[in-house]
1. Please state which of the structures I, II yields 30, 13, 8 when semi-axes √(5λ) of the Cα gyration tensor in Å, for residues 84-139 alone is computed from it.
2. Given a value of 3.0 for distance in nm of label points 7 Å out along Cα→Cβ at positions 44 and 60, point me to the structure among I, II it was derived from.
3. Given a value of 20 for relative contact order in percent (Cα under 8 Å, 6 or more apart), calculated from one of I, II, which structure does it belong to?
4. Can you spot which of I, II the value -10500 was calculated from, given it is helix-only ellipticity at 222 nm (-39500 (n - 2.57) for each DSSP H run of 4 or more, over all residues; to 500)?
5. Identify the structure, out of I, II, from whose coordinates distance in nm of label points 7 Å out along Cα→Cβ at positions 68 and 92 was calculated to give 3.2.
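We did not get these values from a lab; they are worked out from the coordinates using the rules stated. Just so it is clear, the model here is predicted, and its values are computed rather than measured. Cβ atoms are built from the backbone, for glycine too; each structure is taken alone.
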Structure I
Amino acid sequence: MGIEAVTNSSITGGCQCGAVRYSATQLGRATICHCRMCQKAFGSFYGPLVTGLGLLWTRGTPALYASSNKIKRGFCANCGTPLTYDWGGDVEVSIGSLDRPEIAAPILQVNIDDKLPFADGLHDLPVRDLGEKQDASELMSAIKSNQHPDHDTENWPE
């Protein structure tokens, strides 16, 4: 299986609050990591990561946490967004922190010994149509996001 790297001078991303922003010159292999440390770091069932080559911090820098004797994880100290996974080689960035996460579709699952038993069936779960629940529809339409937009900004907050 060949790995097709994404190359784009406008590969950017950052945290939810906008305090930390980055750019990369190229993306490498995108994976889903099932290890227990990624589950906890992402607060999720797995950690979606992609190698960020030519990674530069364009606003702020992430705080670091040594989740093991070999791994450092970067996150925003303001909002907690998981940003990086540094194992001592090429740094990986969280796919969800990319401004365009659709450019980093995972091609490999790793550390499957820790995979949660229900993970493979998630795509089979029923989907709630917001129109079915008036309360949910009203709630969603009333939400005003405080998240940083999915693009670089001169100043934030505006």
Structure II
Amino acid sequence: MRLVLDATAFFLDLPLEGELYTTPSVVAELADLSSKCRFEALLARGLLVQEPGRERQAEVEKAAAGSGDSGVLSGTDRDLLSLALEVSAAVATDDFAVQNVAQRLGLRVRTLQQRRARPRQWRYRCTGCGKYSEEPGDCPVCGAAVKRTIK
């Protein structure tokens, strides 16, 4: 099985088998000694660190916008999803937003420590007047904060 690993995979001592991939942006997030040692051990066993091509980014952006997760996905999350599309791999993550977008993209998800996220559709609603909006920020009607809610 091909797996694209999120940073969580390097924080836990779980057995990982198959073709393993990650991105340079994930490697940059590894700050503590144990996660760096885990990275080195997996690298010695064949882990591939690969920058995703930009051609898959548009698919990820479209799926994230469709699910309402675009505001919470980091650049690293987008890289993971793009790489998973590129190499036809499952995504190993506990991040619910990444799982939600991965499912919209038709990617398999392997959770590491948390339960699997249910697919969600998000929308944005003003905390003041209750008007629905296309994106988070300030409400154009009353100026209150617009927050993400489950559709």
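1. Going through each structure in turn, the value belongs to II.
2. Numbers: I: 1.9; II: 3.0.
Answer by label: II.
3. Numbers: I: 26; II: 20.
Label of the source structure: II.
4. On the way: I: -2500; II: -10500.
Of the structures listed, the value fits II.
5. The structure behind it is II.
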